[in-house]
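Chemist: Structures follow.
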Structure I
Amino acid sequence: MGRNLLVAIALLAQALTPEAVARRVQERDIGRDSRAEMRMRIYDRQGRVRERTLVILRLRGAGGQGDKILIRFLSPNDIKGTALLVWEHPNADDERFLYLPALGRVRRIAGEEKQQSFVGSDLTYEDIGGRDLADYTYAFFDENATWTAPDGSKVPAWALESRAKDRNADFPRSVSLVLKDRFVIAHADIYNQRNERAKIFDVKRLEGVDGIWTVMDLVVSNEILKTRTELTTTTIRYNVALTENDFTRRELEQGVK
């Protein structure tokens, strides 16, 4: 990393508040829309693994509107067609709808369920659909932290602490490493109500795709349950001309095409 870039990063770090860093993470460039195919591996405490494939569509909100996300499982057969639709709202509670093909119906995910497990993985519905910035307070845990990249290089980062305003939140506190040059969360320690580190998020591969920093490999480990979930992006394309019509309740129930 060049000296001029290091100086620029240092000056930027001095100018940003914790809340501003959190907002920059949420608002960083991820294209107008995207389509990603992913492989999910879920390991239980005995090391047994279940593998799933899925597709994720995302449409960036415009004109003050929130993002829209549609996740659909492609395999295996016992989960094929299961889908989650998320409508994010900047100034209101996000809406989440889960389609279960075996029942042939859509179930709305209530707000108090957002920190529950998503389809048996170590991810929560909030992890999938994003969090509302106003639901948390922010502080710097360490303004001069570093992230050790997979190639061994040291990348300047903020250690950003987030605390949920909801006292009943299952995971009320987290400390995330936010890369200063990319505004990507590369690692996070998630704490439960007893302030035990319950989960760890680790980015294992980060690549530039179409000029956009993209997490290609992610591992989420549950230290309490001794389980983990691995997510690998097999293909991703940005700016593929998705529209609002791709994120409707009707589209959610269409099944695998």
Structure II
Amino acid sequence: MSAPPLLHARGVQVTIGGAPIVRDAGVELDAGELVAVVGPNGAGKSTFVRALAGLQPLAGGTVEWGGADVRHLRGRRLARLRAFVPQRGRVPEGILVRDAVRIGRAPHLPPLRRMGRADHDAVERAMARAGVAALAERPLTTLSGGELQRAQVAVALAQEAPVAILDEPTAHLDLGATAGLARLLRELAAGGLGVLLVVHDLALAAALADRVLVLHGGRAVACGPAAEVLGPQRLAEVWGVDAVLDAEPGGRTALRVAWPVVRVP
């Protein structure tokens, strides 16, 4: 028998201020799998993954982590099942990278107990895997955008949860930083971590993800390999563009869009 999915969500609904934001969405995630959540602005992507993470109340549907209903999970127990990297994490003054990563060990520490050797080792492993060990004594406020995102990933890794959820981690990053973070996420998935990634860049999603979940109007309209769910017809229906997604062997991808061209006489 195959192992049950780490995450199983069906019919998720979220209402905020009386307005339905997520109407009907779901996803499954297995160990070692990277799933990208894509969709136009206002599709409900961030709200959906926050609901999966237990950070946003459900108005309907089910979300199960390892078979346990997210509505019955709290605090340390939930944090041991999933790590969440927000789109814009707080960057407090005076906090060093190592201190921030230590916060990721909180789910493993009973009240009033200090970190032990195993916890310190977990912090060092997390920084090494995220590529920020050399930045350990740097204040967070001195990091570049790419370095800060890697530091946030290190915090998540220190939790030692089987799943990491990342909400737009490549937003505001330049091309080099985006490529570096993408490589890191793919390596983490190859190492057995389940990764759920919200991303706007469809070419990046196609290059990275084992499966792509498309949200539109708060609903999941497709989920599968990028080549199957990001065809020209769906790009037109969901994003309203005339475009073709090209994927070449070796992970090279490109989105060819028929941009409006202004010709000056």
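Chemist: Identify which of structures I, II gives the largest calculated value of distance in nm of label points 7 Å out along Cα→Cβ at positions 51 and 75.
Modeler: The maximum falls on structure II.
Chemist: Among I, II, considering only distance in nm of label points 7 Å out along Cα→Cβ at positions 115 and 219, which has the greatest calculated value?
Modeler: Largest calculated value belongs to II.
Chemist: Follow-up question, since we're still on this one. Figure out for me which of the structures I, II the number 31, 24, 17 belongs to, where semi-axes √(5λ) of the Cα gyration tensor in Å was derived from the coordinates.
Modeler: Of the structures listed, the value fits II.
Chemist: Ok, one more. For helix-only ellipticity at 222 nm (-39500 (n - 2.57) for each DSSP H run of 4 or more, over all residues; to 500), the calculated result is -8000, so let me know which of I, II that is.
Modeler: II
Chemist: For mean count of other Cβ atoms within 10 Å over residues 43-50, which of I, II scores largest?
Modeler: Biggest value here belongs to II.
Chemist: With relative contact order in percent (Cα under 8 Å, 6 or more apart) derived from the coordinates and found to be 20, which of I, II does the value describe?
Modeler: This figure was derived from I.
Chemist: Further question on the same structure: Say we calculate distance in nm of label points 7 Å out along Cα→Cβ at positions 99 and 139 for every structure; which of I, II gives the highest result?
Modeler: With respect to distance in nm of label points 7 Å out along Cα→Cβ at positions 99 and 139, the highest-scoring structure among I, II is I.
Chemist: State the single structure among I, II that was used to calculate distance in nm of label points 7 Å out along Cα→Cβ at positions 59 and 83, giving 3.3.
Modeler: This value belongs to structure II.
We did not get these values from a lab; they are worked out from the coordinates using the rules stated. Every value quoted in this text rests on a predicted model; they were computed, and no experiment measured them. Cβ atoms are built from the backbone, for glycine too; each structure is taken alone.
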